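Engineer: Structures given as structure tokens follow.
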Structure 1
């Protein structure tokens with residue numbers, strides 16, 4: 001009986017021993033088209049520690065997010081970073097979005113963006129390379145809701161943009 005327990009332990013231990021060491025690199029972006037206000041409303045959530053590391057390395061500055069040591073002008077840096085890494089095209093035309101702000105909740109930072117004056121959405125292209133320069137396994141999930149229809153994109157370093165038709 002002892003022998004079987006040792007064999008079972010020898011087989012199971014490698015499977016579970018290092019599962020706690022693996023970290024998942026994922027962000028979620030929700031894009032909703034508001035027909036009434038004719039705007040694309042975008043909420044992106046990213047793990048705070050991943051975003052902090054990216055900001056520290058990108059700008060060679062200590063951000064200390066969600067603490068009293070966070071720089072007062074960090075919003076300006078977030079806006080610049082997102083404009084470089086998150087792009088939206090409608091009907092083939094690159095759009096400019098407004099950075100509305102951010103909110104920290106738990107271990108996540110939520111970014112709020114908006115594209116105004118959008119009379120209709122037929123074709124949307126999303127490119128999201130957020131954090132991909134630092135994490136090869138980064139996945140950026142984009143969920144879209146346009147005129148009652150839902151669709152999604154799973155973006156990776158090898159495939160960082162996608163097109164959807166509504």
Structure 2
């Protein structure tokens with residue numbers, strides 16, 4: 001069972017994991033309505049290190065990125081659901097639009113992102129290069145997205 005960590009303690013926590021010889025993989029996202037695409041992505045993410053840390057966009061961050069009707073599920077609910085997955089060790093909420101500052105603080109060994117990005121388009125690429133973090137791009141499950149689920153629900157309710 002995963003655990004929600006406070007952002008203030010995260011850099012020290014990850015440093016202790018590194019000092020004990022453990023590896024850390026990080027990824028980020030909204031994970032609003034959890035679906036099979038999310039689960040497979042998070043399982044693959046966990047396969048790259050001893051511990052996985054999910055940097056979860058807060059409600060404020062999701063609204064800023066996705067608009068005023070999102071998120072559907074509140075941050076505490078999304079964090080609890082993620083923590084219930086065996087492939088998730090830790091979850092940390094962040095308020096910014098991008099996890100760049102948080103990634104720079106924790107310096108994970110590996111960072112995963114969806115395969116719709118490349119190193120050339122990855123907003124966090126400069127931080128990854130600076131800290132020597134390996135980046136792994138993970139393919140999406142075709143046709144599976146929170147947006148498509150919302151669109152389907154809206155269409156059925158018309």
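Engineer: When you work out relative contact order in percent (Cα under 8 Å, 6 or more apart) for each of the structures 1, 2, which one comes out largest?
Structural biologist: Across 1, 2, relative contact order in percent (Cα under 8 Å, 6 or more apart) peaks for 2.
Engineer: Determine which structure produced the value -0.22, -0.34, -0.58 for log10 I(q)/I(0) by the Debye sum over Cα atoms at q = 0.08, 0.10, 0.13 Å⁻¹, calculated from the coordinates; the candidates are 1, 2.
Structural biologist: Attributed to the structure labelled 2.
Engineer: Here's another thing I want to ask about it. Which structure, out of 1, 2, was helix-only ellipticity at 222 nm (-39500 (n - 2.57) for each DSSP H run of 4 or more, over all residues; to 500) derived from, given a value of -12000?
Structural biologist: Label of the source structure: 2.
Engineer: Also, I was wondering about something else. With Cα Rg over 2.2 N^0.38 Å, for residues 45-140 alone computed per structure, which member of 1, 2 shows the largest figure?
Structural biologist: Biggest value here belongs to 1.
Engineer: With distance in nm of label points 7 Å out along Cα→Cβ at positions 117 and 133 computed per structure, which member of 1, 2 shows the largest figure?
Structural biologist: Ranking 1, 2 on distance in nm of label points 7 Å out along Cα→Cβ at positions 117 and 133, first place is 1.
Engineer: From which structure (1, 2) was mean count of other Cβ atoms within 10 Å over residues 85-92 calculated, if the value obtained is 20.2?
Structural biologist: Here the read-out was taken from 2.
The numbers here are math on the coordinates, done by the rules we state, and not lab data. Because the structure is predicted, anything quoted here is derived from the model rather than measured. Cβ atoms are built from the backbone, for glycine too; each structure is taken alone.
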